[in-house]
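None of the figures in this text is laboratory data; all of them are computed from the coordinates on show. This structure is a prediction, so every number in the text was calculated from the model and none was measured. Cβ atoms are built from the backbone, for glycine too; each structure is taken alone.
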Structure 1
Amino acid sequence: MKKTILSLMVATISMMAFAQKKTSTSATVAFDASTAIDDLPKAENKTSIAAIDPSKNTVQFEAAIKNFTFSNPKIQEHFNQESWLNSDKFPKATFSGVITNPSAVNFKKDGIYNVTVEGDLTIKGKTNKVSAPATIVVAGTTLKTNATFNIKLADFGVEGQPITAGKVSAEPKISVSAELN
């Protein structure tokens, strides 16, 4: 009888763990705007905040603009200026969305699941709808996520001579990954 009660308690605690929101403060958001002319416009932010709520199938990310690092400090300086991302006025980029095919993932069973995430991406104060394929790896109580998609900089009010000259891609690739507990 004691073993049965203990087993039920362990099962209940395990299920409660997956009913809770999974979070990370060390998610990575990478930005690749390289072109055939210039391969330096690449940046990474390893201090982004991420959350997935398995009970609601919601996904959220937040990245501080000033935390993107480039190999060339001059590019990083331009990236944060008023004419580009204006990080003083718009200090963060955010994404808030949902898993559109929630039946494709079983948060209670270890495995690799392919899903689609759709939601609102806000950069430089402008919000646009984004849809991207994503992978969710369930391993015990840990979730690992990956998604890659492209955006149009003009949709977010980012334009300028480096884009028209072909030094910066008008449609950079964004990669997001996180390990959430």
Structure 2
Amino acid sequence: MAENRATKSGLAAEAQKKILSKYDTNLACQVMNWVKETTGSDIETSGEMDNVHEMLKDGTVLCRLINVLKPDLIPQKKIHNSKMAFKCMENINIFLDNARSLGVAPEETFQSVDLWEKQNILSVIICIQALARKASKFGVAGIGPKEAEANKRNFSDDVMKAGETVIGLQAGSNKGASQSGLNMGNTRHM
């Protein structure tokens, strides 16, 4: 776990300091409240980094969250209630795989060690927030702005042919502008 890691130094320490400076306790508190309300779990909703880590590190709450959004997506027998590191990280990986299948972009997910070893709790919060934005698609109240839906349009052949007769400004004139007088590549005459 994280206590077995050497302390960071040099560029790694600067990078870690930058990651920690971006952490938003209010956002984390909002996300943790949403997780508690959605799953019905008895978890502490403080947005402090240590609390978020402690409440989510075994992955069971995260797996339960996925099953609330889409029931029985993760079979109960796959969710491990063990405190052994590899079992907890397996729960986290199951959550991540299913979050991607529910529409969370890969850029908004995290690596399991980010949560398990408390390397980047902000990325965990961002992932859960992204999942919360998708929640309305599954009939669950979410947080954050509602995501846009595709508005596919099908035009008839007549409308498509009518559009071909219009010449856009970019294919039209340049409004009198020209390149006369430019000396590109020509030597300067003195």
Structure 3
Amino acid sequence: MAENKADRRIQRTRRVLKSALVKLIKERGYDAITIQDITEQANVGRTTFYLHYQSKEALLLDHHAEVKDHFKLISLSREQLLQEEPQPEIVAFLKLLSENRNMYFAIRAAKDADLIVRGIREQMTSQLQASLKAIFAEQTPLLPMEVLTEYVAGAQLSLINWWMTNRTPYEAHQLARMLHQLQRSVILDAYGLTLLQSGLP
């Protein structure tokens, strides 16, 4: 019981810190805020912050991971990965991203943007690797796994950035479908499969 209470306290503290970070980024931009600003907004001490995170970059990456978890983007089944249409959750995630353009651009313009994007990319590649190893447990891709997942994650991030930056006419559901189709095509090719061989229509 005491352990569950401690876990809830940790989750609550991290949730408050993430909320403070998001609020401050929207108000001031990413570079302008400090850990002191975050702790004051969250009404916690600096010591408490460092018990949970090493830096504001780590806090932001944890926020990103939580958002993906909320939208069920952590792991995919064979059906979700190879079906004709993308997950509805991906569409919802892209809509949220589009509605928070100011925050997105504040992070992309940050002096630590490369570090942040690299962290997000690492999250994506590790999650995709886990999904592919589960989906194709009896098969080995024709390309090294790290090459395949780095390519897919990098291409997705690049296309999303292009979509956000250029204000294209594509709606979130259209981009989600294109991302899904491109990912499916690359993965099938990497495993030497056609849709018929994949066991899906």
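Key figures for this structure:
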| quantity | calculated |
| --- | --- |
| If helix-only ellipticity at 222 nm (-39500 (n - 2.57) for each DSSP H run of 4 or more, over all residues; to 500) is computed and equals -24000, the structure in 1, 2, 3 | 3 |
| Identity of the structure behind 4.0 (criterion: distance in nm of label points 7 Å out along Cα→Cβ at positions 82 and 98, calculated), options 1, 2, 3 | 1 |
| If Rg/Rh (Cα atoms, Kirkwood Rh) is computed and equals 1.01, the structure in 1, 2, 3 | 3 |
